[in-house]
Structure I
Amino acid sequence: MYIAIDTGKNPPQRSLSLEGSDYLVEANHPLTELHKPNTKFQETKNKLLPQIQSANILKTQATQDHIVDMLEHGFSLEKVKVQIERCYMVDVSYLTTLDDLKPESLEQFVALTTKALDRALLDYQEGLKKALLINKDEVQEADREKREILAFIHSICFDLVDQHHTNGLIREIKSNSLYVEGLSLDPTRLDIDSGCFGEPVTEQ
């Protein structure tokens, strides 16, 4: 089995052929399952990391002095959050009570949120391992089916004809611009890469 990767196309196109044959069939595989663990981790990271950075800023003495001053002037939690967001450009969505503004509360929040981020990273790593295994099994099964298609193509000597010419004939048949008397083909079922050779449904 020979694997060819055409990097001139975006995304790159993967094709298979039998050893000693130049006839190629497309063998591209979706990578959706591989992207899922990373997408989930990035969503968690994008939510938690700004909150950790925000809490670390609110813990500083200068910011604490500012918070104390606002509280002494009777600012409500919502007004304090508005001022903090405006002055320091940080995420304050995690602040639900005035007690959340205390240094010890912020310290605890940072510790717990950091642990949650670390867990998300571990989940991502484990999820990626599982996705890679699943993808590997799916690719192997799909490639096995492609090998069967190639073996059939070889058994009927279809691969002895230059693929450029056979592809041209297939395009003409599918566009109904070529008619061969006595040859009953269903253009909608003509897809060599999928193992469909135009055979009518009634002949399956």
Structure II
Amino acid sequence: MAVVWLTIGQDVHFTGGSLKAAVNKGVEEAYQGSYLRNSVVSDPVFERKNTLTNTPAVIYTEIVEGDQVVIECAAKGFGSENCSRIKMCKPAEGVEGVRDFILETVKLAGPNACPPMVVGVGVGGTMDYAAYLAKRALVRPLDSENENEQYRQLERECLEQINQLNIGPMGLKGRTTALKVNIEWFPTHIAGMPVAVNINCHVTRHKKVVL
């Protein structure tokens, strides 16, 4: 499923039609012109009829300072998406609770997420925002490091422990179950600690363009 993030400078003005329509038109043309598989159904429960265009895309927008537009696109497969989970942890569970939930989620995913996988983690905010952060974490470059030292260390610890699970590539066992663990975080309410884990397969298809 096409996921698109638009980071829009507040000095930018769009003309000539609907921004959402333009994004969906681009997705349609890309999938049809490149003979990619159309995987989107119009209704999630009842009709489940294929839209034949791979639209609508999931579109997120953020307004920032400046006069540029940053477009980030990801083609999210659901073998890995179906293995994703969210938990409203108690604050008392602390870092151990976050780490245990990440490892538990990877164990449950096993070979179904087409390892070696990339593990995106969102911590904080609200239930839905933690899931958003986890998805954003998936498109962070694999050679990047968390700017926060404590979260950077947690990423490293989780990756090491995940690769000790002996799930391995395609679930055939081995020392490379995950390529990277990326964690994004946000302040949260004093009474909660939302944690979301969004897994991606080894392909991790995404692209970034600055206009």
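Looking at structures I, II, which one was distance in nm of label points 7 Å out along Cα→Cβ at positions 30 and 102 calculated from, given that it came out as 2.8?
II
Of the structures I, II, report the one carrying the highest value of FRET efficiency 1/(1 + (r/R0)^6) of positions 70 and 142 (r between Cβ atoms, R0 = 35 Å, to 0.05).
On the way: I: 0.05; II: 0.95.
That would be structure II.
As an exercise: mean count of other Cβ atoms within 10 Å over residues 14-21, calculated from one structure in I, II, equals 9.8. Which structure is it?
II
Of structures I, II, which gives 2.7 when distance in nm of label points 7 Å out along Cα→Cβ at positions 158 and 190 is computed from the coordinates?
For distance in nm of label points 7 Å out along Cα→Cβ at positions 158 and 190, the value 2.7 is produced by structure II.
Using helix-only ellipticity at 222 nm (-39500 (n - 2.57) for each DSSP H run of 4 or more, over all residues; to 500) as the calculated read-out, with -20000 as its value, let me know the right label among I, II.
Source structure for this number: I.
Kindly point out which one of I, II the value 28 was derived from, the read-out being relative contact order in percent (Cα under 8 Å, 6 or more apart). If you can, show how the numbers build up before the last one.
On the way: I: 23; II: 28.
So the calculation was done on II.
Using log10 I(q)/I(0) by the Debye sum over Cα atoms at q = 0.11, 0.15 Å⁻¹ as the calculated read-out, with -0.70, -0.99 as its value, let me know the right label among I, II.
I
Quick note: the coordinates plus some simple rules give every number you see, no bench work behind them. Model, not experiment: these values are computed from the prediction. Cβ atoms are built from the backbone, for glycine too; each structure is taken alone.
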